[in-house]
Structure I
Amino acid sequence: MELYKAQLRMQGWDAAIMEVTRAPKLGRLKMQQYLQKAEQLPTLVVTGQEDRISTPHATSNLAAALPTSRCVVLQAVGHLSHEERPESLISCVSAFCIEVLKSAERADT
């Protein structure tokens, strides 16, 4: 917790967060362009079952837009899966990476 609080004591942190908040958001058209460029890349899309920011529904929609993606919804997790259940996140990311590497090896032979 102390690590999180440290940034709040840095000079100018409040101005920086306001700039990020005010920055133009990535529009739908721009997002579609990014997705088209990424559609052949193996992609893992992860969210938490209790995530109210990147909801499971929204995350499933994102994954559906990427033909080579996999969507994983971690149970009993909110938006901060790397803090709430790091072992679950590491497990699914590791399994995905191993699968991608094995697939690449098979393609090379």
Structure II
Amino acid sequence: MKNRSMVNEECIYFKRGTEIIRTEYSKICYVQVKEYMVQIVMDEGEIISQWQSLKEFQLKLPDYFVKISRSKVVNWDKVVSIDKKSRNVKLIDGSEHQISFRKLQEIGRLI
């Protein structure tokens, strides 16, 4: 079963078998790689999985999605707080994610 995605300015469409899923960028909380699959985690907790690299998927995302580590990209609009000492970012859904040392410096420029 092939998964494909199409993009427009406000939303992205995922093809999963015969089903097409429309998702607005604003509803995506974060994107992570898990077991060689890109997982798109939505505000409501729904997870959509795609067979593609994170780098390839990140090219489809707007600029307000920021890579915080090798395996994770977060929607900057969903960030509630950043703890520089512990290198954690907390999102609006309550999840916390580790920021890599290298990415912490880049994120510091965004603030």
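Read-outs throughout are calculated quantities, based only on the coordinates presented, and are distinct from any laboratory measurement. Computed from a predicted model, the values in this text were never measured in an experiment.
For Kirkwood radius over Cα pairs in Å, which of I, II scores largest? Could you put the intermediate results ahead of the total?
Details: I: 16.5; II: 14.4.
By Kirkwood radius over Cα pairs in Å, the leading structure of I, II is I.
Work out which structure the value 16 belongs to, where relative contact order in percent (Cα under 8 Å, 6 or more apart) was derived from one of I, II. Kindly include the intermediate steps, with their values, before the conclusion.
On the way: I: 21; II: 16.
Answer by label: II.
Can you spot which of I, II the value -3500 was calculated from, given it is helix-only ellipticity at 222 nm (-39500 (n - 2.57) for each DSSP H run of 4 or more, over all residues; to 500)? Spell out each step's value before the answer.
On the way: I: -17500; II: -3500.
That value comes from structure II.
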